[in-house]
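Structures for review follow.
Only the coordinates and a few stated rules stand behind these numbers; no lab work does. Everything quoted here is computed from the prediction, not taken from an experiment. Cβ atoms are built from the backbone, for glycine too; each structure is taken alone.
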Structure 1
Amino acid sequence: MTIKPIFDPEKMGRAMRVAAFMSGSGTNIIKLIEHERRLKKEKGASPYQVIFIFSDRSDGSCQGESIACENAIPYFSYDIRSFHHVRGLARTIKTPEGLAARKEFDSVASRLVEAFEIDVNALGGYMSYTTLDRCINVHPADLCILDEAGKRKYVGDNAVLDAIAGGEPYLRSSTLWTDKGIDTGPVLMVSRPIKVDLPEPLEFLLKNRDSLVKVAEEHQGRLKEEGDWKVFPLTMELIARGRFGLDEENRVYFDGKPVPDGFRYD
């Protein structure tokens, strides 16, 4: 068995180069940049550097350009909706044609990643499935919770709502090393929990969808602050310091020790 670090700072002899991918407000990317700046101030250097920002939206709904300008970072956007519209394609990866189109779309970002010599792609609120390799994603659920079939229970865009509806007493965020599935890659870190605090009994909320959605939105906001914004930058720092590794079967190791449920940020 061979454990290879996701990034080896001693071998590379430089900071890890990161490309940041986003679609909306970009708060996760802001926290990633702020953490880099804090490390430089407190420790004299950061083990990673955000090299450029990429967005799949060009319609003004993404804050990527302003974030890039404020931090003097190159910015690129390529609108995925326009990409599919002009080709008369549905935005899906569930058909061979859809997956081929997504690979074509991703070829633009792939050329940027190659040109800028990027080591890791940070998906911080990037709402498009990507075929790019070496990606770290952050997800608003504990991906180690499984259903009866042994599959991850809280995946997709409605993970917080589903976890609350499923009666979970606590919520956590996870970071993962992506693979070809959706929220299926090996878990790297899991955040501290936030307590689910319901204003009404769960039985009432399950019968009143609007109330349940409102509760889920409030909890997702709290989880973003206490989960995503903490664990996403820290994961990137620890990868850049060479502390996370993978074996031949994509099992995760932290400081050389197996962490099958991710490194718990407790």
Structure 2
Amino acid sequence: MTFALLLALLLAVPQDSARRSPGSARTIAIDERLAADLHIGVGDRVVLGAQPGDTGQYAIVSAIVRRGADPAEVARSEYKIRLHLTQLEELIGYGDRVDRYAVATRSEAAIADAQARINGAAFGFHAHRSRDIAVQTSATFAVVSRFHRAIGVITIVASAIFLLCIMLLKVDERRRDVAALRLMGISAGTIVKGVVLEAAGIAVFGSLVGVGLGALASWLVNAHYQGVYRTPLRFSVVSGDIVLLAVSLALALGVVAGWVAAKRLVSVPPLSLFGR
């Protein structure tokens, strides 16, 4: 079957008001959101009209189509109906004409050849790659992505400075312990390694807690907005590369902050750390 998408008015019709026999009605597939709002199920008879109040055509709902995860359709409140192509032509009176159609190619190399043939078939034909159309329609999301990336960079820099200050304060509070270790013969390098190892462990633990909080926040965001827009689109995703980046950054910043704080402390003579 050849299906087309039609955004039209759909009205439920009682069984006793049908003007045609059940055998003469065509079948259609409707959007799941439309089925939920008008309480329509598979097997119900409906009437389609291009304008409100039109008698239109009678049809039987044969399927309920699940909505796709398309960001371009999230904020739209439109309903979708899938009809046979001839049924669509009869309904809108458009004749044997189309505004847009899609052509699938067998390979990447055949795309350029297909574009040239379609554009040269007649005046007014314009063939575009689906990838180019997706880029144009996703310009808003690209801007939002760059904005989020800028916020992320600023947050990482600010957190690195904050982490370094915290490590300096924490290590400085242990100056007497470090002085005692130095007087016992523990080398400065061993003390630095111990502080760095401790900082790395704290950083890894903190990053794992952060990943857990991020996953929980992502689940709450998806649960809320998927219910609001009634779409399977995932608005927030915690992917493996993001987790790897977060843990790597936390470990690197923790090691650097621990090394700087420990190096600063062991460079001071032990007796000076005791205040003498």
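Work out the source of 22 here, i.e. which of 1, 2 gives that when relative contact order in percent (Cα under 8 Å, 6 or more apart) is computed.
Numbers: 1: 22; 2: 19.
Going label by label, the one that fits is 1.
For FRET efficiency 1/(1 + (r/R0)^6) of positions 187 and 243 (r between Cβ atoms, R0 = 25 Å, to 0.05), which of the structures 1, 2 scores highest? Provide the component values of the computation, followed by the final result.
Details: 1: 0.95; 2: 0.10.
Comparing 1, 2, the top value of FRET efficiency 1/(1 + (r/R0)^6) of positions 187 and 243 (r between Cβ atoms, R0 = 25 Å, to 0.05) belongs to 1.
Ranked by distance in nm of label points 7 Å out along Cα→Cβ at positions 83 and 203, which of 1, 2 sits at the highest value? Don't skip to the end; give the middle numbers.
Numbers: 1: 4.8; 2: 6.3.
Structure 2 comes out on top.
Going by Rg/Rh (Cα atoms, Kirkwood Rh), which of structures 1, 2 comes out largest? Present the calculation step by step, with values, prior to reporting the outcome.
On the way: 1: 0.97; 2: 1.27.
When Rg/Rh (Cα atoms, Kirkwood Rh) is computed for each of 1, 2, structure 2 gives the biggest number.
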FRET efficiency 1/(1 + (r/R0)^6) of positions 51 and 171 (r between Cβ atoms, R0 = 35 Å, to 0.05) computed as 0.65: which structure among 1, 2?
1
One of 1, 2 was used to calculate FRET efficiency 1/(1 + (r/R0)^6) of positions 43 and 155 (r between Cβ atoms, R0 = 41 Å, to 0.05), yielding 0.15; that structure is 2
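Suppose Cα Rg over 2.2 N^0.38 Å, for residues 107-194 alone works out to 1.19; of 1, 2, which structure was it derived from?
Working: 1: 1.19; 2: 2.52.
Answer for the origin of the read-out: 1.
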Out of 1, 2, which structure matches -11000 when helix-only ellipticity at 222 nm (-39500 (n - 2.57) for each DSSP H run of 4 or more, over all residues; to 500) is calculated?
1
